[in-house]
1. Supply the structure label, taken from P, Q, R, corresponding to helix-only ellipticity at 222 nm (-39500 (n - 2.57) for each DSSP H run of 4 or more, over all residues; to 500) with the calculated value -11500.
2. Who wins on percent of Cα pairs over 22 Å apart, for residues 237-324 alone among P, Q, R, i.e. which is largest?
3. I have 7, 28, 37, 21, 6, 1, 0 for P(r) over Cα pairs in 10 Å bins from 0, in percent, for residues 93-316 alone, calculated from one of the structures P, Q, R. Which structure is it?
4. Which structure, out of P, Q, R, was Cα Rg over 2.2 N^0.38 Å calculated from, if the result is 1.08?
Structure P
Amino acid sequence: MNEFVRRHAGCVTGCLSGFDRLLLRGTIRLLANAAGLMRYLWAARVLLKDFGEWSAALTAQVREASEGVMREAGRPVVYLNDPSASKEDLAREVARRDGVERGPVCLLSAVEPCWSFEVRRDRASKRLVLEPRYRKCLHLYHYWADEQVGLTHVRVQTWLPLGVRVCLNGREWLCRQLDREGIGYDRRENCLVRVGDARRAQALLDAQLRTDWPALLDRLADRAHPARASTLVLEGRPLEHYWSAEQSEWATDVMFKDASSLRGVYPKLLRHGMTALGCGDVMRFLGRKVPAHGGPNGHFGGEVVSDLRRRPEGVRLKHRVNGNSVKMYDKQGSVLRVETTVNDPRQFKAYRGTEAKPHERAWRPLRKGVADLHRRAQVSQASNERYLAALAQAQCPATLAQEAAPLCRAVTHKGRRHRALRPLHEPDTRLLKAVSDARWSVNGFRNADIRRELFGPDTADVSENRRRGGRVTRRLALLRAHGLVKRVPKTRRWLLTDNGRRITALLSAAQGASADKLLAAA
């Protein structure tokens, strides 16, 4: 990302990275499955033959308490015949019409699909059984202009298992933080196109990750679902919700000084993203393992999809690996947004313990629970940075002569003289091509990887393999002296430097260009 910002430093005014839309779900884990609900019914002394009447009374109690919050505040309660209508747009229109800046805005209700339960008679056992079913029930959307996080909504499912969903917006939250700090900004819809103090704004976005998420979400849920502490009680204690992140959008906004500056580079970025970024690159952006041969991992059973679409807010390029994706689009004319969306966090890893043994830490699949929300932000930011680093190679304002001239002179590194590189000479060309292969962009490369690229598979002669390895070691030292590669600390792996990525991309483009194109450009 730093390389991309440096490349466009003349027209970039700032950069912000943080949560965009964050969809969180509250689940009563005991009631989330038929076996757990059966245990609760047994403890509550509710027979299966009375389940329908009991659950209907429970739904009425939840609905009455939830709707009563808005009626007491004098806010509208609206039933939507079309559940696909944009509820957020309706809520914003109500807030604008009534001048609501703090407090309740409105309640919107609609019948939508949900997972619930039903009792049926099993013919084989001749008994009543409780089974989960995909059904439809009334959902209540509480829209509230919260003093901390701004406009948000809480969706309450009125049928068992009484799930709660909270939708937050990180940019809306940031605007409230900036208002309290007295920092000026220019906002267009859900996008900040200018911030008076971008460094402080980024610090405020980082502070969002240090939120006590259960406390915040419980506060929002209690306000919209006041009956949740009294309707379901076990052994004198209310059943609590377990909070998880159903979907997260982590956005990096590169703010250009005006729309014309972004229009000048965006078509090249789109072309580079569609033509130069392959499936292996996309998998690496999203944290998937890619073998050295460049093909998919043998355990990978999904698909990688890239598509380009024109939308009202701009042209969007999206790369998707199963349920997770990274996309780029121009927003509000002058903002380049790169956004990683995580729906399936188990594709990533977190160094953590288990719920039963929190001190036995190891690299385990990332969980949906809010306990791993900080790690989710880290892997999403890493995805955005890898993508922007790849886009940084889309164009290079420097000429080939300017970039290659330092390589063509001998250098001294740590008291030892190293020869000049010959970028268009076949041995050096093969070396530069080998180390700049996209396979090494995340985890780097080893001596053995480059040895096989330059000399082919290892032979049965161990001494010959050792001689080849020694030649590669000397060549890597040459590249290191010229500032093109660097060692990964405490490992035997190497990575291209920012300068190395830029120069190898420029040389690759020059080698692939025809004489006619070069003459026309000259």
Structure Q
Amino acid sequence: MFNPVQRLLFSGGYKAMSKIILSLISVVTLAALTACGGSSNSTPTTTAPSGGNNAGFSISSLKGTYVFAASGVTTSNNFATEGVFTADGAGNISSGARDIYNDGGGQVQEESITGTYSVNQDGRGQLTLNGNSGQTVYRFVMQSPSAAKLFQFSSSADATGRIELQSPVNSNVLSGTGTYVVRFDGEDSGNKNAYGAIGALTVSGTTVTGNIDENDAGNFSSLVATGTDTAPDANGRGTLTYSTPNGTHNFAYYWVSPSHIELVSTDKNFFLYGYADFQTATIAATPATFSGDQVFSISGFDSNGFALLETGRLTFDGAGNIINGVEDYNDAGNFFSDVAYGGSYTTAANGRWTAGLAYTSATASTMTLVGWQVSNQQSVVLTTGLVTTAGTSPVLETGTLRAQTTGLTTANITGNYAEDLSGFSLSYNGNVETTANFDADGLGNLVGTLDSQVPGFFNTDISETGIYSILSNGRSPGQIGGVPLVMYTVDANNIYLISSDPTRLYQGKMVKQQP
């Protein structure tokens, strides 16, 4: 999601990597944070965010019923949580419910919650949720009144996730016929190997059928799936089960809208979390229709179980060829910049596509991918293998691919942007999470405020500046604070980021704010 969550341990092997935050990225170090104003403390603060740009947000911007989902790691377990809460527009959470699951088999289901929240003028906010299992505090930044990104503000847990406005719940929402594209991350049973899967599940009444592509610790399988579902209750919570020749998976889901569902596994021996997006009728069935410029962001593990993250762009030429490919990637602290590649791709009528990326580097490697179209503008992606001069090498990454608007200039990037970043710092040997607001002036300058946590410190209301320079193919240099970046523009409203500093395994996004 890659919002998968496990702690990054550079000790080798997929099992050793079972404590990583796979949703990687941050744009700041403690030195950069504390040098620019704001506060840095060794314990979390309950003070509401303040200062920053006036992006048009207020406490009333968060009003209605929202679904939230986050995944992360404690000192002992990977965990995922999802639920629903009702915000009154005045800082109070009147009601809600949440589920919490961890890879040790711990489960909290449909726990009642209440709480409080604040929203600053730049869209940064703080959310506190209280239930019998304890109190959870999140820092967030609003992209709009319908969406926000968050991280858990805690000395004992790291987690990242999102808040999404829930449409009125229809108890018959899953009783019709429709296809959902799914993406899951987590760990398998047994040895707790890293696991990722994507696919398409068609729901017809209570019956589920479809196809799942899974990568279990580098072992790829393409599988037929069958299962069942239940309609959502008043909170939007329901259940979904599917089976493949490799096993059965049981999920609780929270319905966000007719086009989006959040899911988490209820199995005690198979830890998974993810989401499902309704597949539109505009999928491209042939190479001629599945064409154009694309940007992708994926992350996961290399063959040694070390963290691997990649951000790049390519062009599908409409004839089955990949051209104009370039990417930046960080493999366990080894950063490779501006790597060129070509390749080929195929498509199918159900929205499934495959691609082989042939790199022009000395290693002469080929990365193979499978994707499922949510629409002809967006896909989920799973790596299926890596072939080098030394032979086949298993890798595991998941992520997204989106149609790209090329030809943008620096002047097109203007206004307030919400930034959500999380990752791992080799210098501090720990996870870092950030949410922020930045105002882009259209001349290449960023000014904003961020909230962040690094190992042992919690940083709030930190003033920060940056620079950017947008090039015609969408791959552009940038910097925030003292951290160099590569920026890939999807369009004027969405920008993927990856740190070009090898010691910072950072990857993330900036989204134009719409108050």
Structure R
Amino acid sequence: MGAARRRLAVRPRTLGGIATLLAVWLLATASLRPLMLPDEGRYVGVALEMLRSGDWLVPTLDGLPYFHKPPLFYWITAGALTLLGPHAIAARAAALLGALAMAVGTAWFARRWLPSTVAARAPWVLVTMPLAYLGAQYANLDMLVAGCIAVAVFALADGLLRSEAWRRSVAAGWAAMALGVLAKGLIGVVLPLAIIVLWLSLRTDRAVAADPAARRLLQWPSIALFAALALPWFVAVQWRYPSFFDYFIVQQHLQRFAAGGFNNEQPFWFYPPVLAVATLPWSLLLWPRRDRTADTAQPSLRPLWWAWIAVVLVFFSLPNSKLVGYIVPALPPLALLAAGAVDAWFGTASATVGRWVAVSAAVLCVAAVVVVARYDAHRGNAALAATLDAQAGTGAAVYAYDTQPYDLAYHLRSPRPLKIVAAWSDPAIAMRDDWRRELADAGRFAPPLAADMLLTPPRARDQWCGQAVSWVIAALDAGEHEPALRGRVPVNSTARLGLWRLEGAALERDGVCH
């Protein structure tokens, strides 16, 4: 094997060093900005409720069972909050771990099966793609499930490529798919298997072991491991809430995939241009070009990279609802293709030019984080939480009037009940895809608690009139349609919301109470 085909050694100590350097890079700006609303505030708030309640089985949002997503993100985040407290790095620990798993998995597989030049570049190409860098510092489920999917695909492919000692890799692939299911649901197993099946159908060589691929993939010990890891939580929740499967599988998976009416509807072609921009400057290297040197990737693996990209693009392009984060699982194969294209583009100058491209990519990543940080700077509710901690009595309820301050619990030093005020009888709530619908859905699993936590404006007004002091968070212009707030000045405010201190006697005197 010539120098161009030489492979790097796969040693735990080496991979540990790579993981450490990758972690330092990803953590560099992870605490630069506050939690972004709504996603980061929502998911971290659920994890914080899990930690404070001690119930690690049922995720809750404002105390109501919240079954939009499985619990792995909340478990990781709650554990990190236990260790580090309410720190931005703890809040984003699950996304950071997902990105690390993706990058280290890329390094491990590339060192096993690709030439040294590609293996050395690939993880760094991946983490200097702006979408990967931002996704690693964004506390939602996309990067976590993408990391599980990447590890699953790499492990299953490794098991199929080995001539011996393949069972451990296949088992690791099924274990990663189980974690993917616990991270975000069925895509954790559907996407890796679809990628592997499409890759096998595209292969022109048949160097995959003597055993049939299906026999290797469907080994019962691996499937049993998957079931043992993935199923207990679902079974336990279904046992406690008999309507859980219908809600989680039918509504949150099948209906969201097939139906319209959900957030951010986009045309079918939305993802390719987004992916090209979000992976600059590396995506420029994927432009077709006749190689100046011998192909640096094994021919049998190029179909895997393209199958991987195609499955992710097509799968997420079919639904009307499209969010940028959904496409994160396509990043590892793009990084591997870009890492292999450096030599083709720059020839003998590839090392020098490649370093300059990497530096440019790193600068672009940091600039993207700075832009997002400036955007988020005045959107959070830390100032309102500080006022509540200083002035509101211990345990006093807070009323959110036609809004959902997702990050309030994260910023409060002492937990407080949050009651949400909205027109809950409005039939249009079932047609929207917003915080009202998710809370209305959650309330179906705990009707008595929902009756206490989800209030209509007249019911909330009755409570304000019957209490010496009430604390209300609402939009700054809420007084235009809520008589209890009309003409009253908030005690504190942000760019979007205000915090009012309402006295029952004053409301009675002003004729607000009946």
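Every number here is computed from the coordinates shown, using simple stated rules; none is lab data. Source: prediction; values computed, not measured.
1. Working: P: -11500; Q: 0; R: -17000.
This value belongs to structure P.
2. When percent of Cα pairs over 22 Å apart, for residues 237-324 alone is computed for each of P, Q, R, structure Q gives the biggest number.
3. It was calculated from structure R.
4. On the way: P: 1.20; Q: 0.90; R: 1.08.
Clearly, the read-out refers to R.
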